[in-house]
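Engineer: Listed after this line are the structures, all set down as structure tokens.
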Structure P
Amino acid sequence: MSLYSRLNRHTQAQSDGGKPVKGAYSLLRIGMIWLAANLVVTTLLTGTLFVPGVDFATAFLMIVVGTLAGAVVLTSIGAIGTRTGLPTMAITRGAFGTRGSLLPVAANVIVLMGWSWVQAMLAGVTVNFLVESATGYSNPILFSVICQSIVVILAILGHEGISKIEPWLAVLILAIMAWIFITAFTAFDLGNFQAVAPDATLGFTPIIVLDIVIATAISWTVLSADFNRFARTTKAGVIGSGIGYTVSTVTAMTLGLTAFVYVLLSGDEAAAFDPTTIVAAFGAPLAIVIFLSVMATNTMVVYGMVTSVVNAKVGSKLQFLPTALVLGVISIIGATWLQLLNQFTDFLVVIGAFFVPVFAIMIVDYYIVKRGAYTKDILEARGGRYWYKAGVNWFAVIIWVIGASMSYIWAYVWPLPIGATIPAFVLTFVLYLAVMLPERGRHQAVRSQHLAENADEDATPIHSA
């Protein structure tokens, strides 16, 4: 048997084929997974964007408020994963239809691909900085490609191992973060940090900061059910992911915020969303944090991207290994596009426009329209309650387009004083609820009738926890 055949058999054996799983992870295990997942360089460097756009205290407050608000959406979608045993993109069939769900799946792959590029670039730039400092040799594109190549190999061969050791990596990363906090606040007190005057010309306001922080949570929600479907109970999934995500995000963003202001107070040159700025101040330990976080988190991002494609269509015959190789090559090539780092905030806006409406629709559909249960025919390739019209719920698709369009307009064309994320979520929520609420009673009546007659096994809900 060839090496390719052995690898293909190995990866197929580890795939669940998009079928429901019965979770066994405890609250602590789920919490540690989410804690490790978001202790990542992109979250850390997001914190460097905020000061001197706003003052230190305001930036910290918006980080906390935005993280808590985003965690509500993240845990709501994650709970659906725990109750059904399905990954996030499979759940979209409930609202968008068996075929209509391919639209959010495509958007998800685009977003995850973008994340994999950004993280690989940041790791590459960091490694390049250390190598250049030691030897004078500089080639950030080469090191970005090397970092992403390692990630792709790990996604194919070692994603299970990464998921097991990631919590332990989180402990190491937290220890180094603690050292950075101690160093910063030993050199300067809180009064010094707060004394950095806001610069209005940078175009930041408290609401814009809040929008960016919420967009970070939305970007992680695409994987929330993927992780939380392995939780033993809904309670374990909600509390574990809520605490793990909140602690990791607030810690990582505040570290980036603190490290960046420390550089400003030290009188050194500082560039936002540039890892070399803070690595120059704190040295190799911070570079280790950045590299390890990218290797661990980006591996799971690439793995999630591949599984989304493989399981996009019910009964799909796509295999994991060839799909991973194709997407892996694209991710490696994309890691050479270093100019994307200069457009990171725009990238977050795009994520928000894509997925804020999707998650608003999913929450309404599952918790209100479908009364907190999806039935087993969500796993069928054709027919059933999720076939709608030719496999597409056009109400969901049209409302998604409206919500995404307004999110973009409110961000760039007619900026709202309260930002774009929350209004887009509310608009989509209300529109979908108004259109689909009449279906609520019919759906329950049909399901109750089938249960009473015990004639349609597919009318029973997928396992709940």
Structure Q
Amino acid sequence: MNELLQRTAAEMTKLKFPCSCGKTHTVDIENVRIGSNILAAVTEPLQSFANDTVLLVADVNTYEAGGKEVEAILSQAFRLQKVIFPDKHLVPDEKAVHRLEEAVNSSTTAMVAVGSGTLNDLTRYVSWKTKIPYIIVCTAPSMDGYASMVSPLIVNGVKVTYPAVYPYAIVADIAVMKKAPLHMLHAGLGDIIGKYTALADWKMANLLYGEYYCETTVELVEKAIEKCVSSAAGIKERSTAAIGNIIEGLVLSGMCIGMTGSSRPASGSEHLLSHDWEMLGLMHGRETHLHGNQVAIGTEIILHIYQYLAELNIDEVLRAKKYQAVTREKWAKNLVQLFGDVAPEIMRRKEAYLSFEEAVREKNAQHIRGKWELLRKNVFLAMPSPQFYRETMARAGSTLAPADLKLDRESFRLSLITAKDIRERYGVLQLLEDLGILEDTVAMITDIYY
């Protein structure tokens, strides 16, 4: 295990080992290159495709950031097709997926995406569907999805995570990435710092309900967090070392998603809040912040909740029996009020995982009470404080806060109540509802910011 923790992301490629968690972990990425002025390395993993047709994928922003140079490099050895999305703010929806699928034909043997979150997710998903391998050339250290095996897409207005594939290779040129807009650099740190609460949600689900949990991947993610947090001050200076540490941590974190077959090591309640806010933005035609920036905002909120739980008197909560007041009617009303016509799709996906029967709710609340001290010691008290989070982001030069979401008070409140319904998995927001104190806790959080 110690030897594994010493490996770089590049040294994790083609890894296969039996783990103490009971799974055999694999990292089926052929090659990872992280360094300065290494765009030419994009041809190395493509040698087996020499003289074949490669599809270049970018948007108008990433084509300028690195796509033109990658195109020039690839055109010397390959027949090129290309898809340059004209959208300045590309949405990973059905329309974008269809456009990329249409560009793939019988002569396409590999795809090279130049970009970050959305372009990577789209190309990864199409790669999975078509069985055509893809390479990602990173233009910003803004998210941890470069090395993961899932693609979050917008389908029928709902953010849904689909299974996908590892990239065939990753090329991360620090000289390109350090020129990215500062908010994109902050997004990378935000996505990583959100792992504090993601890992807490995962541990909580394990302790409460025996959900699969892997200490090895947890330690790898914690190593990634440490790398990035220690580099925070260098981000606003665009330090080569800091940017290198951020992308290294992001790639390592993404690999852990593939190793476990789940986004649990990297995504928790903080990500659900970000998905909520992104969906609201699309519904109302309002521009949202980058995913990683919103994850950072969500992390601060979830840290407040964990801090509150650490001091909560669970016996008083159970005596009040507020958990019996949670009804399907109230659940549906909150979703409809916030999401309107999109609400039925959310309810269709989530309702089978919920129960509004009084006996079941009583059983769930009592079960949480029985595990409370275990949760308090191993999860709640182990979390960093919201102040630690704010100080870390301030060192990086980020001042984003919940007020920057530009949501009115009621929309903000409802987004915290409904975020748990975007996914089926268990997290701290679901725990609050199981105890009947979700609305009270959300009211407290809302008062902090509004």
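Engineer: Which of P, Q yields 1.64 for Cα Rg over 2.2 N^0.38 Å, for residues 383-422 alone, as computed?
Structural biologist: Working: P: 1.64; Q: 1.45.
Source structure for this number: P.
Engineer: Continuing with the same structure: On relative contact order in percent (Cα under 8 Å, 6 or more apart), which of the structures labelled P, Q is highest?
Structural biologist: Details: P: 31; Q: 16.
Greatest value across P, Q: structure P.
Engineer: Oh, and also: Have a look at P, Q and say which one yields -15500 for helix-only ellipticity at 222 nm (-39500 (n - 2.57) for each DSSP H run of 4 or more, over all residues; to 500), as calculated.
Structural biologist: Values: P: -23500; Q: -15500.
Source structure: Q.
Engineer: Sticking with this structure for a sec: Which structure, out of P, Q, was Cα extents along the principal axes in Å derived from, given a value of 72, 49, 41? Mind showing how you got there, number by number?
Structural biologist: Numbers: P: 75, 61, 38; Q: 72, 49, 41.
Structure of origin is Q.
Engineer: Work out FRET efficiency 1/(1 + (r/R0)^6) of positions 23 and 303 (r between Cβ atoms, R0 = 25 Å, to 0.05) for each of structures P, Q, then name the structure with the largest result.
Structural biologist: On the way: P: 0.90; Q: 0.25.
With respect to FRET efficiency 1/(1 + (r/R0)^6) of positions 23 and 303 (r between Cβ atoms, R0 = 25 Å, to 0.05), the highest-scoring structure among P, Q is P.
Every number in this text was worked out from the coordinates using simple rules, so none of it is lab data. Remember, it's a predicted structure, so these values are computed and weren't measured experimentally. Cβ atoms are built from the backbone, for glycine too; each structure is taken alone.
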